[in-house]
1. With relative contact order in percent (Cα under 8 Å, 6 or more apart) derived from the coordinates and found to be 9, which of P, Q does the value describe?
2. Consider the structures P, Q: one of them gives -0.49, -1.21 for log10 I(q)/I(0) by the Debye sum over Cα atoms at q = 0.09, 0.19 Å⁻¹, for residues 54-197 alone as calculated from the coordinates. Say which.
3. As an exercise: distance in nm of label points 7 Å out along Cα→Cβ at positions 214 and 598, calculated from one structure in P, Q, equals 10.6. Which structure is it?
4. Kindly point out which one of P, Q the value 225 was derived from, the read-out being volume of the Cα convex hull per residue in Å³.
5. Figure out for me which of the structures P, Q the number -10500 belongs to, where helix-only ellipticity at 222 nm (-39500 (n - 2.57) for each DSSP H run of 4 or more, over all residues; to 500) was derived from the coordinates.
6. Comparing FRET efficiency 1/(1 + (r/R0)^6) of positions 110 and 230 (r between Cβ atoms, R0 = 41 Å, to 0.05) across P, Q, which structure shows the greatest value?
Structure P
Amino acid sequence: MEANLYIKDIGGLRGERVFKLKKGKLNLIEASNSGGKTSVIKALTAVLSIPPDGYLDLYTDKEARKLGIKSEERNPQQGFVNIHAKEGTVRLEINDKTETYRVKQSGEHIELPQEGDQRFLLAGILSNDSRILRQLRGLDEEYEPEDFKWAVTQLSFAKNYDEIRDYLLTKKEDLLEKEYAAERKIEQLASLDIERQKLLKKRDKLDKELKELGAKFKGIKDPIRKRKDLTDNINKYEEFKGKKIGEIKKKKDEIKNLEKKLSVLDKKIKEKNKELKNIQIEALEKENKIKKEENEEKITKLKEKRSGIDGLLNLFVTAQSSLRGTSEEIICPLCNDGTISYKEVESRLKDLRAQKDKISSEIKNLNLENIRLSQELQKQVDYRDKLKRELRDLEGEKYHLNKALNERKMELGQLQYDIEQHNQMISKWKKQLEILRSKISSEDEELDKLYTKKERERAEVSVRISDINRELEESSMEVDGDIVEPKIAKQIYEKWIEYIENKIEFTKKRADEQRQEAAKQFNANINELMAELGFKEFRNIKLNNNYQLYVERLKEKTGEYVPQQVKSLSTSEKLTIAMILQIALKETYLPNTNFFILDDIISDFDEDRKNIVLNYLLNKAKEKDWFIVATNLIEEDKPVEIRYFGG
């Protein structure tokens with residue numbers, strides 16, 4: 001099987017180039033310095049690694065920049081797209097499947113591959129800039145040479161569980177802050193309640209003292225009694241008014257919250273209506289119909305053309321039979337005019353079959369295009385119906401919110417009316433109180449001064465009690481859009497925190513399980529590779545329980561295998577271990593990806609290891625049916641080309 005790699009304006013390659021890659025073989029890309037081999041590797045790596053949404057996470061984005069898949073602002077000359085072009089294109093064709101990656105000079109995506117896997121940047125390519133070699137050589141700023149926890153985290157599902165856990169931890173911190181705020185509120189309310197109880201006792205004492213003073217007045221008793229009644233009424237209404245003010249604050253908060261929800265809802269409804277308006281089913285049906293008719297017309301013409309080729313094929317097959325075993329030119333059996341040879345007939349047959357295959361492929365693509373058009377239309381119809389259902393639900397929710405909002409506004413209006421009535425009554429009673437005070441006899445003047453002082457003191461106590469009652473009424477908190485008491489808020493936050501803590505523990509456990517399983521599989525693949533490669537100087541290469549790289553190397557002086565620090569290994573030994581680890585990563589995480597890339601690696605091995613590695617790669621390509629792609633630097637100044645080895 002073959003694959004065609006189409007490249008246009010990528011890296012140092014200007015214009016269009018097509019490279020043929022063969023499956024089950026070692027595809028060796030050769031060129032001199034700046035000859036374009038690295039540009040080919042960049043192109044192939046990009047189309048295999050850029051995901052369908054074009055989004056690389058922070059970790060793989062860093063690797064993409066190191067490998068030149070994404071341009072570095074500081075070094076635009078080494079950008080992914082050729083510096084003289086506005087955009088670059090990579091297209092990988094295998095059988096009937098085509099993956100395309102088109103990107104602007106700015107890095108903006110135009111067309112994305114549908115099966116790209118960003119893990120390929122970590123597991124599918126080994127180069128001097130790739131993660132493993134940077135780390136083993138001590139050139140990575142983030143990881144020590146032995147620290148391979150990333151290999152069982154970033155490439156496995158552990159990464160997903162870790163990301164969820166990090167989010168949950170952030171959420172927990174947020175909830176803990178809110179729970180603390182609720183606790184502080186509860187403490188403040190408890191302090192206010194204690195103060196209120198003391199004030200209530202003080203007011204009761206003042207009431208008793210005022211009653212005793214009232215009995216001592218020598219003048220007429222009626223003004224004194226009425227004065228007390230008026231004072232009691234004023235205090236009672238002031239307290240009641242304070243409570244109503246607290247309720248008003250609560251109602252206003254509820255109204256504000258409902259209006260906020262309605263605003264969000266209106267925005268959603270507007271967006272959904274806009275989306276619905278943009279779905280032009282009739283226009284799309286008409287457009288699809290025209291396109292399908294055009295495709296059917298093309299298919300008919302292509303079939304006619306293929307029928308003509310079939311006729312020629314039959315004639316040339318007959319001629320081939322007549323000429324079989326003949327090496328010299330003879331009179332053409334098809335036209336009886338001129339001469340023809342068996343070799344010419346074979347060449348013509350090959351050409352006709354290629355034409356027929358091309359036409360069949362075009363017919364197939366047109367039929368697939370018709371199917372795709374139908375699927376896209378149905379997808380739009382389904383999406384339109386989904387939007388309509390969502391709009392009905394949103395309108396229903398809006399109706400209930402508006403109903404609740406109107407109820408709160410009516411309740412608020414009633415509260416404000418009640419306060420206005422209370423203010424009028426308090427004002428009326430205060431005027432009456434002034435009149436009554438003027439009727440008190442002069443002989444009771446000193447007694448009245450003391451009585452007035454106690455009255456004023458009682459009024460201050462009542463006002464403070466009213467203020468406290470209002471603060472207690474206004475103490476509610478918003479929890480997820482609802483207004484609740486601080487104690488209820490604390491209970492809710494406690495339950496949420498408990499739930500999140502359970503999930504944090506679960507994600508931690510699952511992430512650890514994923515890492516352990518990945519390490520187990522990774523080590524198994526390393527052992528298999530070690531056995532196949534037969535490097536006698538290493539007995540053991542594995543990740544330990546802490547995901548640190550453990551290496552046992554043969555000590556020449558004693559003939560024993562001893563643990564060896566990575567930094568103390570030779571350059572060739574580090575390269576050997578890097579290749580073992582890289583292929584193990586590929587086998588562990590990308591078993592269904594049939595590409596493996598080595599860029600500027602093979603020539604760095606010493607001669608013995610190079611022969612072992614090349615033989616291993618040839619066998620691997622054949623055994624796994626992989627496209628193994630490697631690069632080789634040559635002295636001769638000529639355009640980049642590919643040589644094929646194996647099978």
Structure Q
Amino acid sequence: MDKKEAEKRIEKLRELINDYRYHYHVLDESIMSEAAADSLKHELSELETEYPELITPDSPTQRVAGKALDKFEKVTHEKRMISLADVFSTAEVLEWIHRNEKLIPGGKISEFFTDIKMDGLACSLKYKDGIFVQAVTRGDGLVGEDVTLNVKTIQNIPLKIDVDEAEVRGEIIIFKEDFEKMKGEFANPRNLAAGSIRQLDPKIAASRPLKFIAYDLVKPDMPTWKEAYNELRRLGFQTSGEDKVWKGSDVDGMFDYIKKLDEYRKGLKFNTDGMVIKINDRKIYDDLGIVGKTPRGAVAYKFPAEEATTVVKDIVISIGRTGAATPVALFEPVLLAGTTVRHASLHNADEIARLDVRVGDTVIIYKAGDIIPQVKEVLTTLRPEGTLKFDFEKALKKQYPELTFVRPEGEAVYRVKGEDSDLILKRAIEYYASKPALNIEGLGEKNVVALVDSGLVKSIADLYRLKITDVASLERFGELSAKNLINAIDENRHPKLAKFVTALGIRHVGAQTAVSLARKFGNLDNLMNATLSDLLAISDIGEVVAESILAWFSDEDNIRLLSEMKKLGAWPEDESDVELPLNGKSYIVTGTLASMGREEAEDKLRELGAVVTSSVTKNTTALIVGEKPGKSKTDKADKLGIPRISEAEFLKMIGK
């Protein structure tokens with residue numbers, strides 16, 4: 001987006017984030033998940049990085065947290081309680097390391113320290129003559145709230161330590177198990193902990209199972225974060241636990257450890273959304289200083305979020321194997337639960353109407369134990385001007401003008417008129433096995449009907465589950481014919497990518513378009529992750545074809561089908577590194593060839609990288625001419641000076 005668009009987007013993001021932060025940090029209310037808010041803040045930070053001239057002092061990126069409440073005495077921190085910059089990928093961590101290594105003596109960070117990031121209320125405890133004297137919330141980082149009487153009721157905080165003066169910083173939390181017993185009006189454990197500490201009556205805090213988890217000892221004689229951590233444990237403070245921290249110089253080892261913690265964090269007693277990564281040497285950490293409101297020497301690595309925000313770029317409709325019309329939202333790519341998400345099902349017309357999702361909207365998406373992302377909510381505050389409600393029937397007519405759709409009474413789904421799921425499945429398998437596709441011998445119309453009607457085949461993937469004994473038991477088969485069919489199917493477990501794409505039966509995708517897709521993307525995974533702009537970059541693919549491809553690979557049924565096929569070992573070859581001898585050349589086959597049919601000849605050309613067309617243009621490389629060629633083609637070729645290739649020359653060209 002240009003600067004003017006960025007300025008508008010930044011203003012709306014700031015408004016929404018400030019509203020979230022006020023509710024979350026001041027009122028202890030949650031208007032969206034923290035993961036969704038993090039995603040918005042990350043987007044704002046990236047826009048401000050791209051356009052630093054648009055940064056203002058009141059931007060959410062320029063402050064740590066909400067202001068102190070008036071009901072408690074305000075206290076100025078002797079040393080600012082800073083917040084950390086969030087990073088969301090290993091690449092961002094490596095960039096952070098690289099930036100810091102440019103600034104430190106020797107240019108190499110010798111050691112890192114990581115600790116699990118608590119989801120609680122940040123608080124500072126002060127000790128004088130070894131006695132606990134004051135507790136102060138973080139507030140805005142400079143000024144916090146004196147909550148001493150409430151914090152003193154927390155049972156795991158030592159009231160006396162064997163150090164004369166110290167400041168201990170940590171998080172006030174409630175374990176998940178305790179929260180479930182008493183959550184009541186509170187949205188999450190963090191809100192309950194914060195709400196308890198901000199009660200004027202200390203008896204309320206005393207009645208709740210609060211915990212203080214320490215992470216920092218502000219003391220000049222602590223050379224490393226690890227030693228400070230060990231000293232906290234020696235002084236009697238509860239920490240995240242020795243099994244939750246890591247110290248070392250091996251960056252790969254650090255990432256492996258973080259990944260391991262991410263895998264079992266749901267089993268922890270407390271909520272966490274990431275790991276804090278610090279330069280272990282505290283002198284180097286302090287010398288690096290602060291940028292804006294965050295230290296250079298530490299970052300908060302966020303575990304893959306189960307919620308994120310993104311922008312809807314388009315809404316397309318997919319026709320599934322049952323004839324159902326399923327709308328799919330296409331997104332700006334966004335990282336969600338460890339994977340890049342580009343689309344999500346919107347299920348049906350009623351769901352679109354309920355969400356009122358429109359092209360251009362910013363939405364919250366999530367994964368709830370499923371591989372398929374879902375749209376949770378539309379952030380209407382960020383809606384651009386001039387957006388239109390999605391017209392489902394108009395979209396159906398635009399994408400599928402030759403089909404008629406009906407919506408049966410009492411159902412939410414539009415379906416193709418006159419089609420049932422078994423009929424659609426039979427046609428799909430017939431085409432999958434046909435000569436233009438995988439050419440599986442023995443899977444003609446009658447055998448396909450027998451397999452589907454018997455219940456042995458309920459999807460294309462089931463072809464690769466068939467056993468000889470099951471097929472042989474059907475009326476049309478004997479043991480030999482069943483064995484031949486299974487062998488023919490097995491021989492097609494790893495077809496050429498273009499053949500496989502053709503076999504999928506994607507609307508508007510014929511053999512030549514499939515070849516173009518195979519050349520562009522090299523393997524099926526790349527094609528499945530293609531964006532609209534990736535597809536439109538291919539010269540012979542327009543918007544209608546591109547949307548059809550996106551819709552097919554966005555359909556839940558199709559995603560599950562491909563997942564099943566991959567598990568069964570039915571997956572096309574990876575052709576990413578293949579260099580083909582006829583790349584960039586274009587041919588036409590005309591007339592009858594003695595050695596093979598025209599379709600086979602065209603397939604041979606495509607396999608070698610050529611483009612095969614049906615009409616002569618100035619870009620045609622040559623005509624392959626058999627007996628009785630088309631006069632209009634040869635005349636036009638002669639006029640344009642395009643050479644002819646005989647069948648013998650053609651066979652030599654393809655290595656026959």
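1. Q
2. Attributed to the structure labelled P.
3. Numbers: P: 10.6; Q: 8.5.
Label of the source structure: P.
4. On the way: P: 264; Q: 225.
The read-out was computed on structure Q.
5. Working: P: -22500; Q: -10500.
Derived from the structure labelled Q.
6. Q
Bear in mind that the values in this text are calculations on the coordinates, not laboratory data. Worth saying up front: this structure is predicted, and the values here are computed from it rather than measured. Cβ atoms are built from the backbone, for glycine too; each structure is taken alone.
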